[in-house]
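The structures come next, written out as structure tokens.
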Structure I
Amino acid sequence: MKVAYLTNAYPSVSHTFIRRELVELERQLGEVARFSIRRTPYALVDPEDAKENDKTFHVLAQPPARWARALVRTGLRKPLATARGLLTAIRLGVNSQRGLARHAAYFGEALLLLDEMRERGIEHVHVHFGTNPAAVAQIVCSMGGPSYSFTVHGPDEFDAPLGLSLGSKIAASAFVVAISDYCAAQLRRWTAPEHWDKIRVVHCTVGPEFFEEARPIDPASRALVCVGRLSAQKGHLLLVEGFADAVRRGADAELVLVGDGELRADIERAAEQLGVRNRVRITGWCGGAQVRAELLAGRALVLPSFAEGLPMVIMEAFALGRPVLSTYVAGIPELVVPGKNGWLVPAGSRPAIADAILEIMRTPVADLERMAEHGRDLVRARHYTPTETAKLAQHIRDTRPKPP
């Protein structure tokens, strides 16, 4: 069975989990074609991402001659199918905050993708994220292209379910993957009950390298590690404020922010104003090996997000043997259990963050190790790459037409 993956920007520094799933799916199903709407705007610091980049067909990077060929072979020679695709794009665009003009662009992208997928004999395409790549896949399918499925992560899809036409995308899909029970519940809110059986829970995963690299917490470590793009939804500014409060109350700690993003200057300024600049380190974008090294050098992962799906870094931290401090948001409580493997605080609560940091720093390492072991067991049971990807592989196999 010839299968393809479609994403908005692949490979990318924040999409290592997609690469992990794709590579394992290829091992289980055979070759998987890589399609992406655009190239990532970030530098590819991981050598494995560089390899994936060479394998990926980037739609918006194609030369004019390739677009012209698709227009002739697919757009002009199959007018009825083309009309169906255009009508689908219009219907999606009418309800979207992005408008008809943007969906006209999606229609053009769909023409090119349909032509390329037909040339390669693609039978099914799996999409990551229920945003614009899912819209493009739906338009492709409406023109007689391959069936499609898509994985919803949140929080973007949950912020604008009507504008993204989630219900329409689910109805036209072969199936839709939710990464947590919370995610599945949200999807049921926006589609008719007759389509609920299309919703399948398949967790994001970590591979054996995380379990193999796990090592005990260094009793001398004072580092609290936060991994993620420096953006508003991750709560970094509030984290720095809560961290500064904990330091003033006696916490001998350091804060390591692994990542980069639009709020970096604001975070650095806040750390300076709060008197903790010498205790806060921002690494910039890191490859997978360096992210693991930073987590292993830390005492715990801290992730005070305002909005999430179910963050990959929580699974990675547990697999490496580090407890987690996070928030009561989306699917996070399905993995972080207060008192057993970490701490959960209300999103947006500066005092709660400070209290939890103080508790982490006062907790004996032996107790932190026991908490991390509980988290590791949960991740191994629910988020292990070969077993979870096998579920997705079977769902894809099931899309094959049944023989008469």
Structure II
Amino acid sequence: MPSNPFNSPETPTADATQPAAFPQLPGLPIPEPGAAVDWATLERSPLAPEFAQMRETPQNPVWHSEGDVLTHTRLVVERLVESDAWRAETPEKRAILFVAALLHDVAKPFRTRIEDGKITSPGHASSGALVARDLLWRRFGLAGSASARRFRETVCALIRFHSAPVHILDAENPEFVVLRAASEGETTELFSNRLLATLVEADLRGRIADNIAESLAALDMFRDVAQEAGVYDAPFQFASDFSRYAYFSGRIDSPHIDLYDDTWGEVVLLSGLPGTGKDAYIKRTFPDLPVISLDDLRDEMKIAPEDGPDLVLARAREIAKEHLRAKRPFVWNATNVADFARAPVVRLCRDYGATVRIVYLETTWEETQRRNASRSRVVPTSVIERMLSKLEPPTVRDAPRVDWVLSERRADVR
């Protein structure tokens, strides 16, 4: 059976018999079931700038006759808290759904444009997950601990996938759609397709359009496909981590295949913002493995951080190929904050018969800044902020093994 990739030795797991505390979000009053939403406080909250942008963002009247994005968001939140499904959830999941509803269209102000005379906002769901992560990380301090990660990443997963259920009828492989969404439950055990369906139904009932019944029928189809595949309340249980990655990377077309693992060894790929302790982690955990460090290569090649990234990456790949041809495990050390940076390295290793473990490191925003200030190579805060705005923590879809290492404060880093 696949391992749980998000309980590394340095990430203590809470006692499952005890109710887990969840982080509070100052300024965001989460109503109790039956209580009214406190919109006056919410619009003075830390999310006030985002709400102001939503108010100024129009929507296509064919799909949203109710008006601007904030008007739609308010209706979605109201429909959510009125629903029996929301009221039946635990306090933590109610809070997660409430925040996801508030932020589900947070990227529309940046993604909205006019195409062929029509208002559209392509990619707002995936972009919204990035914006929400940045907001929750820095403005509300949701980083560096298991409870913060669990809450934040469930919100972000709900936002990222909130458009998928209504397009299930257009999918070439509906089963893949529901398994892909369900796999987020490997990152955060609070996520499920059931929770996603609750948000999406509120999203649909929170707009005025002629196709609401058709969209609700598509949502019912999503529920049916997820239940039939056994992934409505939990991720699919693949035969192995290797088979799971093979399925999501397109190597096999059935989740039921138990694929033979023919890899010869493991490459470790580090991921995380500057100041999260990657160098110290390598020294402590993989002291005997050769390390390909993009920072070190940049120094050797006398290339400034803002110049020549392609030259540094090309040299790193040459060294990696030497290790791979020799079937020699190694560590690839870089920030690798987005999938587009990690995926080529994972594919390269796979092509040479190696498996990959992604180790993602995270700490609080304050600790990231403290550690960065003590580094031999100080990265400008503006650069770290830009990296955070693009951060996509790895999931089990990205590699056969993914470990998260979370810490709030540790002195032994450079």
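Out of I, II, choose the structure whose coordinates give mean count of other Cβ atoms within 10 Å over residues 32-39 equal to 20.5 when calculated.
I
22.0, 65 is what came out when Rg and Dmax of the Cα atoms in Å was calculated for one structure; which of I, II is it?
This value belongs to structure II.
From I, II, which structure was FRET efficiency 1/(1 + (r/R0)^6) of positions 152 and 280 (r between Cβ atoms, R0 = 41 Å, to 0.05) = 0.95 calculated on?
It must be structure II, since only it matches.
One of I, II was used to calculate Cα extents along the principal axes in Å, for residues 96-199 alone, giving 38, 29, 21; which?
Derived from I, not from the others.
Comparing distance in nm of label points 7 Å out along Cα→Cβ at positions 88 and 256 across I, II, which is largest?
I
Assuming 34, 30, 13 is Cα extents along the principal axes in Å, for residues 208-263 alone as calculated from a single structure, say which of I, II it is.
I
Out of I, II, which has the highest value for mean count of other Cβ atoms within 10 Å over residues 112-119?
Answer by largest value of mean count of other Cβ atoms within 10 Å over residues 112-119: I.
For relative contact order in percent (Cα under 8 Å, 6 or more apart), the calculated result is 15, so let me know which of I, II that is.
Computed on structure I.
Here, each number is a calculation from the coordinates, and none is a lab measurement. Quick caveat: nothing in here was measured; it's all calculated off a predicted structure. Cβ atoms are built from the backbone, for glycine too; each structure is taken alone.
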